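Engineer: Heads up, there are several structures right after this.
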Structure 1
Amino acid sequence: MGHFAVIAPPLYSHFHALQALSQALLARGHRITFLQQADAHRLLNDPHIGFVAVGERSHPAGSLAAVLHHLASPLSLFRVIADIAASTDMLCRELPAKLKALQIDGVIADQMEAAGGLVAEAMHLPFVSVACALPVNREPGIPLAVMPFRFGQDEKALHRFQASQDIYDRIMQRHGEVIAHHAYHFGLPPRRGLHQCLSPLAQISQLVPAFDFPRRYLPANFHAVGLLHTPLFPVPSCAPWPPLPQPVVYASLGTLQGQRFRLFHHLAQACRNRGLSLVIAHCGGLTSEQNQQLQEAGASWVTDFLDQRAALQHAKIFITHAGLNSALEALDCGTPMLALPLAFDQPGVAARIEWHGVGRRASRFSRVHQLENHLQHLLDDDGYTQRISAIQSQLQRAGGSERAANIVEQALVQQRVVVAEAN
């Protein structure tokens, strides 16, 4: 059996997905070790998965909080890019010795952390790439994952996509320079972007084709497996679901954006005005006083954590930041969405929600009456639920963690290119 290293950004949603894949591999007798800065250890809650801290000097214990604060702030874009660059630089410097000492047989590399692919390639280790968020694979005619654009093939749309890609590459120059530096240092061909650090053996994505824009040029080794999750994955301690009058609206802005009190307050007012029961999960982002103020504004139940799948099964509408994991869970449960994208690939996910007609997209700056109108449209139109069914069916057939584990075994144990099955 193999000993596989997992290299991923120190973010809950990424560790959550990769832990599920790791558990499927553990059940087959493999050994798994995550490597990241010390604070990331708390993102794992399976004692059978190993963890090795790296970057103790540049990324000491306690330093992740500042990085997450930057990620949650809309005014910290260049600080976030600097943090990403510093993390990739640290991992590229420290991983080679650690992987050698651990006698790693192969690497599972999150697409959003270039160091996984760079170091594995430099050490001649087989590796697979996993897209926990929207894939970074580039393709003419497809907007970058971080862009909010609807799909289009007219000249204006294609120009917009290319121009935005050029702007993105300039903004990400600092990270690109780190990638280029280490590629040169490792003796690898030149490269400057995440999309150039992907596995030639196998690429795994949670995004299924039925929820993507129409692609024509994905590599033959690209596999859409759907949600990487396990029914056994424990959720934080949660209160039991209370009896609430229908229709129920569930709102969550993810683990990084739960502090957005003003937005939650507008949602509470909108739901009260429409006679809707609103459940808010803020993931620890709000104070008890703010919880009380939201209930006074119209929220029916405000809590830190809850069982999200149970909430989605109770709810008629899911108000979401449009993180990919949350959107796929909503589709899997058949719940239409009101997407309020905030950062990262969320604009791209929200664009897909709108384009496929499985929800509506709104600005986080929407006024209360605008939110009311969006909610009423979602309640009045059964077409949203009907359009979800095709995506839901494909998600449930995609194979999830078990299929992903099969692909990882073929790529890392047999060390061969794994060609995707024809649909």
Structure 2
Amino acid sequence: MVDAGMEVANVLATNGQLLIAIAAAFGFLMAWGIGANDVANAMGTSVGSNAITIKQAIIIAMIFEFSGAFLAGGEVTNTIRSGIVDSNYFTETPELLVYGMIGSLLAAGIWLVVASALGWPVSTTHSIVGAIIGFAAVGVGTEAVAWEKVGGIVGSWVITPAISGFMAFILFQSTQKLIFNTDDPLANAKRYVPFYMAFAGFIMALMTILKGLSHVGLHFSITESYLLAAVIAAVVGIAGKIAISRLKMSDKANRQTMFANVEKVFAILMVLTACCMAFAHGSNDVANAIGPLAAVVSVVNSGGEIASKSPLVWWILPLGAIGIVMGLAIFGQRVMQTIGKNITHLTPSRGFAAELAAATTVVIASSTGLPISTTQTLVGAVLGVGMARGIAAINIGVVRNIVVSWVVTLPAGAGLSIIFFFTIKGIFN
């Protein structure tokens, strides 16, 4: 046992910095994949509905994804005990955890790049979870995996899109009833849209407070969070009413022009939701890239000691944030096209219903601890909007491909990570 311990110490001491450098490169690849896939679908509804251009989406994402990842991406990252793998199984062989996390980053990163090239919006969370399950089950033993967590993920494939789809359906129907199917849609838009804005402000503020600010060291109780979100909602609603009253639109225009003017009002709203979605996404999903990287750095720097929590090294968050922005800018267009244009035809009012429903579902899931994928939430919401206009409004072929890509994600991540785990283990042992 002493010899084995010495050997571990030697492997980590001799190759520690090289292992960190490899993990950093693969962590950057994973972040790049998150930008190309996950961020692209967060922005897809705004771009697809023509509320913003692709260039504007990239600028918004650069500012808000980077801010979310950098400011709220995790002061302290729970590096190992994410509930997927029991770190106790690695106490004697910490180098296996290092190899596994490096292999997982490479596996998930490659799968995300492939999926993005095909225009498939897959879950980055499920990609990395699948990869970690793969190396742990085969490289260490099936008992090292918390299988109930896997069951929750599989269940979320159905539950998440169903909840957000239902909400988007209700939101879309309400805009039709209150605004579009009335005698004076423009007057009703001016009357009701500030309330939609306030609701959007409330949900986005709550999402940011619950998912983002806790990482910066700002902790609010549930009551305080809801009160703060309500105050922000009131401010957004009032500001929205003022902004809409300043829009130059003729009440005498024909009905078609009136509808176009109403969509302009919703376009303002979509820019707001796009900014908030980007910030909340950056604060939350950057952990998929930097969590395993932080685990590697922690184990190597401590000489093989596995801590349940460890402070983040200063360069990890910027690495993840830069990777996310570059992935979106270089490769995000295909997934944006799938979400924004290929599933169903979106206008600003429809895109708004989808995005707000997705954000609401994320808030509900966060507070109940439901395993959730931003991607599946948004796809479900876009489907809900399409269903509200009838099944003919949905491109079934595209939806079928998306669902297949979701099911394939876990085994693809697992299979690749098993191969990379044994390859890395063979090289360094």
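Engineer: If we compute FRET efficiency 1/(1 + (r/R0)^6) of positions 314 and 410 (r between Cβ atoms, R0 = 30 Å, to 0.05) for structures 1, 2, which one ends up with the highest value?
Structural biologist: Numbers: 1: 0.15; 2: 0.35.
Going through 1, 2 one by one, FRET efficiency 1/(1 + (r/R0)^6) of positions 314 and 410 (r between Cβ atoms, R0 = 30 Å, to 0.05) is largest in 2.
Engineer: Taking helix-only ellipticity at 222 nm (-39500 (n - 2.57) for each DSSP H run of 4 or more, over all residues; to 500) from the coordinates of each of 1, 2, which one would give -25500? Please list the in-between numbers first.
Structural biologist: Details: 1: -13500; 2: -25500.
Label of the originating structure: 2.
Engineer: Which of the displayed structures (1, 2) returns the greatest value of mean count of other Cβ atoms within 10 Å over residues 130-137 on calculation?
Structural biologist: Working: 1: 25.4; 2: 27.9.
That would be structure 2.
Engineer: Given 17 as the derived value for relative contact order in percent (Cα under 8 Å, 6 or more apart), which of the supplied structures 1, 2 does it correspond to?
Structural biologist: Working: 1: 17; 2: 40.
Derived from the structure labelled 1.
Engineer: Ranked by mean count of other Cβ atoms within 10 Å over residues 186-193, which of 1, 2 sits at the highest value? Intermediate results must be reported in sequence, preceding the final value.
Structural biologist: Working: 1: 13.8; 2: 19.6.
Max of mean count of other Cβ atoms within 10 Å over residues 186-193: 2.
Engineer: Given that FRET efficiency 1/(1 + (r/R0)^6) of positions 42 and 218 (r between Cβ atoms, R0 = 35 Å, to 0.05), derived from a single structure, equals 0.90, which label among 1, 2 identifies that structure? Mind dumping the intermediate values first?
Structural biologist: On the way: 1: 0.50; 2: 0.90.
The read-out was computed on structure 2.
Every number here is computed from the coordinates shown, using simple stated rules; none is lab data. Bear in mind that the values here come from a model prediction, so they are computed numbers and not experimental data. Cβ atoms are built from the backbone, for glycine too; each structure is taken alone.
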